[in-house]
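Each in structure tokens, the structures are laid out below.
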Structure 1
Amino acid sequence: MISRIGTMTILAIFAATLLSARQAESTVYASVISTKLFVVGAANPRTGLFYQRTSEDTVWHHTGSKNIRANGVAVFQGSKGGLLYVASGNGLHKTSDGGAFWRITTGWEITEVWNVWVDPKNASNVYIGTAYGVYKSTDGCDTWKQVLRGFVSSIIVDHSNSSVLYCTTEDGVFKSTDQGETWKRTGLSINRIRTISQHPTDPMILFVGTEYHGMYRTSNGGRTWTRVEAGIDHPTFYTIAFDPVEPKNMYAAGFATGVYRSIDGGYSWNRSNKGLDIENIRAVAVDPSNNKRVFAGTYGNGVYRSEDGGQTWRWVGLRGAQIGKIVIEPS
């Protein structure tokens, strides 16, 4: 017979185990631009930033402004969700306390923010890509400086050297080696480049996705580029994602593509759409805590998830939502 104290001890251990397991879960963030469920004059679903623990399946929680066009999201890794940014049509939103309080960090002159990237080694350095160029902050978003003009669809900071940045524009891929102060065009000068992704261990390897021109790869930091053609039968790609654990596994998607999957580092591709009810995909992300778990954000029916490395998919929430970006903070 178990004593009352023994029972309490067992319950305490059980609760601690559940809490530990929950704390070990990754957190998934999804930015919602709009929703096809919008009805004029009616109470409409929220847009903006949503998040969930990976065990919550189809349950998502909202944080921040309720009705913004959230194009992108960034989380400072290691902050445990404390330091979050949302790129939106009315500027850059920021929270430093995990969502209890949000503020717009940009003024009236900075709108149509498409992408945000935080220096992984210094949270004070933040970069945004907008419809009017690249803006840089070195004081945690208190002040901003424009460092490049033109429509910028995406921007990244080199994970091995935070002085190096890349951005994609209507006129090609540009690179900076001095923390964004000056920029030079790389060897790829085609137009309508929409996204860029860097290899998680080899910083010289990058892929870009374009609108109408397919996908390109560089292995020398942007000096020269090669078009990726094996298995590709579609010209528009909005997202490219590496498996952070096994970088030879990659995912790419775009307008009417579904999800393309590569198992040889991006040299060849095959479509992998079993379970997808929609093929317009804007975001793909791999869970670093479980690299077989992959999320796909659609443009019209929320989020889908795979538990087998992208071979099969199932819907996991945000019905009707147009997803801008998915970011995963590992446990």
Structure 2
Amino acid sequence: MTVKLATDRRATPSVKTQPDAPLMRSAETQLRLFTGNANRPLAAAICDYLQIDLGDATVDHFADGETFVKINENIRGSDIFIVQPTFAPATNLMELLVMIDAVRRASARRVTAVIPYFGFQRQDRKDQPRVPITAKLVANLITTAGADRVMTMDLHSPQIQGFFDIPFDHLYAAPVLVDHFMRHQVSDVAVVAPDIGSVKMARAYSKRLSGTLAIVDKRRPRPDAVEMMNVIGEVEGKNVVIFDDIVSTASTLVEAARAVRDAGAREVYAACTHGVLCGDAVERILGSDVKELVITDSIPHSPGSLPSKIRVLSVASLLGEAIRRIHDEESLSSLFV
């Protein structure tokens, strides 16, 4: 016997489809750039290069000093770049972490932390008993906060890149610094590494400036104290350019300048990416054999606060071009040299 099952047409309504209709897609991923309070002028200059507006965000502090962040615009599905160097005080690092968390919770599609100066990086290995590895600690914090990618410039130790398990772009300020000395046509150049750790960087600079290479043998009897020994290489009768990644107390720079002058150098110039310039650094430089120190704006200095002997160059176009290429999924290889 055949049994016919009754069907309720109301339970399975027919659905009209249009197979040839195009799928509805969201708008093109928008590039948005935000910043904390560490270096707003640099972030604004990057926005000028990219021809975009700086993102609207409130970055303030509660009465007890805790960081308060609020994103004041819709960023759902956007490609977010947060520009924030993490030099002291630690509030700058906290602002970066809280901003990353804020934009992540606001449904950003991708979050890139742009850190012109990567703070807490000088303790990058356990070279003494009972000391931390702060560079690894900060890497963990940034990753845990929700960053998908990190971009920074002239690390004190390039191996810090290995502390991150997310894409990491390590840029160099060399194009900006080298262009300065080439435009000023400093002749008969000897590029000097102020310590053994800077030799690789100094060799790259000497190749670009078509100069010779020399090294200053440095000893540190204690932290932030420098004792110079001797100069390895020929600097007599040459115009010397000392390149370093960080100038903090300027002890290394001043002693290196004295050493090369004692070895017969004519004029001594210096350049570094990160001009921390803490304590009596500026006074030391003014009283030293350095004719001119060139730094970048990876760390901000108030207008008029530095003497004419210290020149500040902007890396906004370098960082801006890297941001543009990341957003457009283009190669950054030409910016890594």
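Where a number appears in this text, it was derived from the coordinates with a stated rule and is not lab data. Treat the numbers as computed from the prediction; the structure is a model and nothing was measured. Cβ atoms are built from the backbone, for glycine too; each structure is taken alone.
Each of the structures 1, 2 was assessed by mean count of other Cβ atoms within 10 Å over residues 98-105; the largest value belongs to 2. Consider the structures 1, 2: one of them gives -8000 for helix-only ellipticity at 222 nm (-39500 (n - 2.57) for each DSSP H run of 4 or more, over all residues; to 500) as calculated from the coordinates. Say which. Of the structures listed, the value fits 2. Given 28.5 as the derived value for mean projected area of the Cα convex hull in nm², which of the supplied structures 1, 2 does it correspond to? Among 1, 2, the structure yielding 28.5 for mean projected area of the Cα convex hull in nm² is 2. Each of the structures 1, 2 was assessed by Rg/Rh (Cα atoms, Kirkwood Rh), for residues 66-161 alone; the largest value belongs to 2.
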